[in-house]
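So, here come the structures, one by one.
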Structure I
Amino acid sequence: MGLSFVPVTIASLTGVAPADAGVASGLINTSRQIGGAVGIAAISTIAATSSVNYASSRSLAPTSGLALDHGFQTGLYALTGLLLLGALIAVTLLRGPTTSRAAAESLDAEAALREAA
């Protein structure tokens, strides 16, 4: 994750006006912190619930190795599903670089000048 922070921040701030860069950066970092806290809480809840359910269905202690292993495995499956969902959303929503209208008109003007010459 540490290797992804800088590229994600750069990508998030691309196209943001310099006057809005501070606010955008604050939103990015705040969402990263809140997302991490909520994510850990949610996955911990999923793992604990899965461990308790597994243990109760097999007459084991919830802290037994088998129950904990099942809970952690369930949590990792949930994280893998979220990873795949995030990748699908990113592939679907990401657009390639677009040229601005002024840049496109500039290219058209240059082409017209070349043809005229």
Structure II
Amino acid sequence: MRTGVKSEHWSDESGNPAGGNTFGQGFAIGWQHGPLGRHVDGPDGCVTGCTRKEQNGAFVEDVIEAAADRIRYYQKSKFACGPNERALQHLEAALYELNSRTQVREARQVEGTHTA
């Protein structure tokens, strides 16, 4: 039985996503707080020119992957079934779309920023 989810989502002064928390029975997610910035190579690689920040919270893609991983585990057990397989297909489709979005943003050189 599901017990519900409680979330608080934060915005910066410009209204951009700025982290937050989501809680439910058995889990707590601290979302990424702020953009990571762009990766800019310096003459010695990232050693002198890296402006990318360290990840400080969860990405939606990682949480979806965790759920998909759990369903894959079920599918290797006596609980394998069609509904699990279809749910897994939807989660994998969501990951595909989010990864495609990231690739497009990277090609536009806006990944890691609040540029739309």
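Throughout, read-outs are computed from the coordinates displayed, never taken from laboratory work. Keep in mind it's a predicted model, so treat the numbers as computed, not measured.
Could you tell me which structure in I, II was used to calculate relative contact order in percent (Cα under 8 Å, 6 or more apart) as 15? Comparing all candidates, it corresponds to I. Where does the value -13000 come from, among I, II, when helix-only ellipticity at 222 nm (-39500 (n - 2.57) for each DSSP H run of 4 or more, over all residues; to 500) is the thing being computed? Only structure II yields this read-out.
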